[in-house]
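Structures follow.
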Structure I
Amino acid sequence: MTPSPAARAARVPAVDVLRALALIAMIAYHFAFDLRYYGVIGTDFEHDPVCLAVRTAILASFLLLAGVGLALAARAGAPPARFWRRVAEIGACALLVSAGSYAMFPQSYIWFGVLHAIAVTLVLARPLADKPRVAGALGLAVIAAGLLFTHPAFDNRALGWIGFMTVKPFTEDYVPLFPWAGVLLLGIPLGHALAAANFRALAPLAAFPRAFALAGRHTLVVYMIHQPILLGLLALVLRR
């Protein structure tokens, strides 16, 4: 099936390259994490300041680019069906991640990770896709609230996905709406600003091989398959 003009207009090769770079950083981080899982290294990913900073940067890049994509789709007049199909795909993958992580880590499985957060936030943010100023102001407020406010009432899975927990839960990935939804919201004004400037700020990315843009177009697929591949290869090499 040939992509519609709106779908083609919403795809910007330079933005896809940014997604690919975020993917590479994520894969490298997860590879190190897997080495720790197999006992090759002893890095404390949960407490080491450098590891926490790297995780924050990678996570923020994915959420910010999701907001950029939402803004570009709105500017291109992408049909609602395309949006809801994408949200359904992300939501389904989030459930698969929960199931897979439960099989490997039943005590610390992922009950609200990055895919869960992106799926929910995209739905909440969609009405603001063409309102960059409102989205930007709300994004800053959500980040501030998520960083500054905590309450014991949110220290459970029923409400913990919203945020405001007093202690980070024991889980392999935790991305609550507060503050992380705010990062996606900030991607909306960024996307509009980039488009208004004809993406001149991203012009240097044109030098990257076309394979980067191709990988960036299939971020979800790469996200879903990279860990099974890494874990399988390491198990084969290490014979574990």
Structure II
Amino acid sequence: MSNSSLASMFIPARYYTKGRDGRHIEMITLHHMASILTAEQCGKIFQGNRKASAHYGVGINGDIAQYVDEANTAWANANWDSNCKAVTIETSNDQTGGDWHISDITLNSLIQLVADIAKRNNLGKLVKGKNLTWHRIYCATTCPGEYILSKIDYIIEQANKINEQEPEKKEEFNVAKTYKNGSTIEKVYSDTNLTKQIGSLDKWEQCECLDIVNGRYLVKYKVNGTNNYKAGFVKYNGGIK
């Protein structure tokens, strides 16, 4: 089980439970610090006598610290079952009281952290109240404050966007199409860098194209004057039918 690379420091909490009582991570639970703190300051509190902890904290400057390994159970939700199944995050406010506002920089770091936790733990698409939850669901508390609650849909939307970004597009290619080398002799190489020639194709010769690798065609071609076949790389020149 991995931890987030977004955390710039690890400040081990005093109170937590090793392991997850046979459970698996199923959700993320949001909290607020009810204070204006850096992630480090929050960690120092968890090293004191307060019998509570969280896996991560996002500070007033957007800094992220980890307090409990994700493989272990933080004492955060005041509910044992949810503690065992959740990765928990404390979030700094930028003003106290009222709707317990948090800054935009803290909010952005929180979104990045939520997306990272969801992706690494294969939580799939985040769904409000299911795999993205908040403290108030599990006990009578104002945590995580009205402002974060008003941003839950936005947090989910942005985190899902991060995780649903399309990977770098690779060229679409159907294996076993016909390759036609055009009107010139085509050299065939042993590698995609085209450094060692191993054969050639006569002009207008056609052969089976197996794949595209690093921008080169991998072709299966008949060795001149024989019934034997070899595979090698040729330049990409659009000669696919």
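Bear in mind that the values in this text are calculations on the coordinates, not laboratory data. Keep in mind that what you see is a predicted model, and the values were worked out from it rather than measured. Cβ atoms are built from the backbone, for glycine too; each structure is taken alone.
When volume of the Cα convex hull per residue in Å³, for residues 20-107 alone is worked out for each of I, II, structure I gives the greatest result. State the single structure among I, II that was used to calculate distance in nm of label points 7 Å out along Cα→Cβ at positions 188 and 204, giving 2.0. Corresponding structure: II. In this comparison of I, II, the computed figure 1.7 for distance in nm of label points 7 Å out along Cα→Cβ at positions 60 and 100 is attributed to II.
Could you tell me which structure in I, II was used to calculate mean count of other Cβ atoms within 10 Å over residues 84-91 as 25.8? Going through each structure in turn, the value belongs to II. Across the set I, II, distance in nm of label points 7 Å out along Cα→Cβ at positions 12 and 124 reaches its highest value in structure II.
Among the shown structures I, II, from which was the value 12.4 of mean count of other Cβ atoms within 10 Å over residues 36-43 calculated?
Values: I: 12.4; II: 20.1.
That value comes from structure I.
Of the structures labelled I, II, one was used to calculate relative contact order in percent (Cα under 8 Å, 6 or more apart), giving 16. Name it. Of the structures listed, the value fits II. Of the structures labelled I, II, which one yields 24, 38, 36, 1 when P(r) over Cα pairs in 10 Å bins from 0, in percent, for residues 180-219 alone is computed from its coordinates? Going label by label, the one that fits is I.
Can you say which of I, II returns -6000 when helix-only ellipticity at 222 nm (-39500 (n - 2.57) for each DSSP H run of 4 or more, over all residues; to 500) is computed? The value was obtained from structure II.
For the read-out semi-axes √(5λ) of the Cα gyration tensor in Å, a value of 57, 18, 16 was computed from one structure; give its label from I, II. The read-out comes from structure II.
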